[in-house]
Structure P
Amino acid sequence: MKSCCDEHHLLPIEDALAQMKTRVSSVTHIERIGLTQALDRVLAHDLIAQFNVPAQANSAMDGYAIHLDDTHALPKSLRLIGSALAGHPFDSEVVPGTCIRIMTGAPIPAGANCVVMQENVDVINAGDRQFIKLNQHPRPLENIRQRGEDIAEGDVVIAKGKRLNPLDIGLIASLGMAEVDVFRRLRIAVLSTGDELIPPGEALPSGSIYDSNRYSIIALLQRLHVEVIDVGLIPDQPDTLRNAFIDAAEQADAVISTGGVSVGDADYVKDVLGELGQINFWKVAIKPGKPFAFGQLGQSYFFGLPGNPVSAMVTLHQLALPILRHMAGEYIPPSITFTVKAESAIKKRIGRTEYQRGRLTNSEGNLYVNTTGAQGSGVMTSFSDANCYIVLECEQGSVDAHDLVNILPFDRFIQ
């Protein structure tokens, strides 16, 4: 059975992603770097724990370590015979009739099998001695963190392919590792095409627009923690484009361009790419962003984004970014989507999957979403005001107010 996408000769998004993932190769070169440089790098090997965490049983509370057999006839007085602090253990045994003061993180001494919270005891001074009186029955092993409770020796603590976040860095440090093996960073060349484009900061002639796409793309790639090669603005001249692509492909793992992949008289990018390499596809059933091209330039891969700013960012985020992350060696968990009520009606034509920009809000405990106004492919404010996509599938038509719609929250790369 044909889908509406097939009838319009458009490649469904899922097929486009699958084709690209099959064709690209992931980096294999591995670097060993210090933890202070490891944020947002991709782990190259499973990280295996070499010891238990905690290394020994310790107290989860400030209180008193006791031998539980002493509690059968409450209230009972137990003689205080010492103390234990984190880094300063009590070296003797807690025998029946005694207890020690213990602080959070301190090792549990021999003979003790329970920690009583300090709020649940009364302290009694008797000359040069101190006693505690228990006010309630504790439970066996209460308030004790067991050896290996967090991490057992031999556990895979962080799996290969994880992009390391600040919490991962702290976890690695807690295992005593000062260095970590990561995949090398991708090298990505970025260029904009179009005679109408003017760099920001210069006077704007009539009929021209400022080049914004290259800045948005580079900003997103910086969050991907890749090495960016800024090729700059390239005019709509086949020879100039050809030389720029050859130079970019020799330096980079991937080349990203904006503009020139549509069907206009001056849209030369697709033609030049066809001469220098190969085009795998260039029309995808996505809105905005139908003229998205993917191919190969020598040993480099090519992602041709549309020229309109919203189209460029949607296709970069939803089509190119997952493939770049795969090329970087990263494991990508499934996206988290959910359904909420549309606050107002949303117009849509059957034929392409739409990524309308939305604003998710909470009203008296109920979640609602609305579009951020005009959804044209040149209306960049629809993106900057949004916090999610409203994803309307290919076969889906317009939505009435209060209908349920699928929501894809913005991730760290664009939020």
Structure Q
Amino acid sequence: MTDLDWLFARQRFGVHPGLTRVQVLLARLGDPQQAFRTVLVGGTNGKGSTAATLAAILTAGGERAGLFTSPHLTRFSERFVVAGRELPEATVLGALRRVRPHAETAEASFFEIVTVLGCLLFAEAGVTTAVMEVGLGGRLDATNALDPQLSVITNVGLDHTEILGETREAIAREKAGILRAGHPAVTGVAEDLLPVLEAWGADLWSLGREVRLETLPLGWDGWEVGMQLPEARLNFRTPLLGPHGARNAALAAAAAHRLGLDNEVIQEGTRRVYWPGRLELLPWRGGRVLLDGAHNPDGAQALVEALWELGGAGLPMIFGVAADKDIAGVAAALRPLASEVILTRTVLSPRAADPAALAPYFAGVPVQLASTPADALDRLPPAGLTVVCGSLYLVGEVRPLLLGEVDEGRERWQ
């Protein structure tokens, strides 16, 4: 069994919240996380695009920035980006080979191993600041074994309730665990949840309070954003789509300012950001396909708001999602947008819901069932705009089909 096959097989052991195994594993590898400054980015939705924007700004400012994200779409090495470039697969596999025996001894989980692998890769690549996307929750997530100099919490919604708690307040308490007393932090959570975050004693800036936004939509080109901070004013453009894209970019800009970067650098970095698979527009057979991983109700509502703002409605849709998600909530948000829905399931994710089981959630909308993502694409009308949404694993299987690429063909759980 190859090292990568061994690692992916560990997905089946599930998620085991806790920091002890990660701390032990990091110590056995010489504590590579101490070689760089860390920023943790958590939240229910938008943490990936926020992290990617912040890393792009840091890179524009001359930092050798590392970006750690999950899950990947097509290649495992997508999770590890340094100075805007995905690390070579050979480099990633070489580091994994060294991590494996220690991980087996520590009985570490898939995500714990991947987090430690990222730290090792970033230390050896000479990263000066690592922007680490939190995996699940925050307080007991593997990334929280690091000591962040700044933390970002994008928002709080109901997702992973079986692990994080069944109320927004309970989930906010878990996510607030990435905050550090006396350290700067930035958040976009709703006002009623701010006291939960403030209890941790961080120097917290909140969108709508310390950070005031003025946004101007630029259609499919993104947004122009003005920001009033306590002691400065920023302005920039971002290619991220949707009102939530503007907010996520603003969180990253505020975080960058708190890390000491000036407006000129922020303008350059936000302009450069690239975040595939999230409101990403790609050509297909004379038409266009919009990819988005809207897998929970808040994410689905954000997609709908983005498309209304862009003038899209009554669109054909390809949809597939994991069976353990709030399918009713996601479908309720998406139904008004759809002219027809092609329901499918990912080939590589055992968590995927059966397309036939999804059909009742789209009552009143014409429905087709497709056995695979490739079959679903073949059923699309020959032109116009189509939305592919739901699981990021679905996006990860559709995207290489659109681009003529080959995915890695490994089972996907995490």
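Readers should treat all values here as calculations from the given coordinates under stated rules, not as data from a laboratory. Quick caveat, the model's predicted, so the values are computed rather than measured. Cβ atoms are built from the backbone, for glycine too; each structure is taken alone.
General remarks:
- Ranked by mean count of other Cβ atoms within 10 Å over residues 50-57, structures P, Q are topped by Q, which has the highest value.
- For the set P, Q, ranking by distance in nm of label points 7 Å out along Cα→Cβ at positions 90 and 354 places P highest.
- Computed 0.94 for Cα Rg over 2.2 N^0.38 Å - originating structure among P, Q: Q
- Value 7.4, calculated as distance in nm of label points 7 Å out along Cα→Cβ at positions 122 and 210, assigned to which of P, Q: P
- Test item: distance in nm of label points 7 Å out along Cα→Cβ at positions 18 and 154 calculated as 4.0, pick one of P, Q: P
- When distance in nm of label points 7 Å out along Cα→Cβ at positions 338 and 370 is computed across structures P, Q, the figure 1.2 traces back to Q.
- Calculating FRET efficiency 1/(1 + (r/R0)^6) of positions 138 and 234 (r between Cβ atoms, R0 = 30 Å, to 0.05) for structures P, Q picks out Q as the one with the greatest value.
- Comparing distance in nm of label points 7 Å out along Cα→Cβ at positions 82 and 186 across structures P, Q, the highest figure comes from P.
- Ranked by distance in nm of label points 7 Å out along Cα→Cβ at positions 98 and 258, structures P, Q are led by P, which has the greatest value.
- Test item: Cα extents along the principal axes in Å, for residues 202-361 alone calculated as 51, 44, 33, pick one of P, Q: P
- Value -10500, calculated as helix-only ellipticity at 222 nm (-39500 (n - 2.57) for each DSSP H run of 4 or more, over all residues; to 500), assigned to which of P, Q: Q
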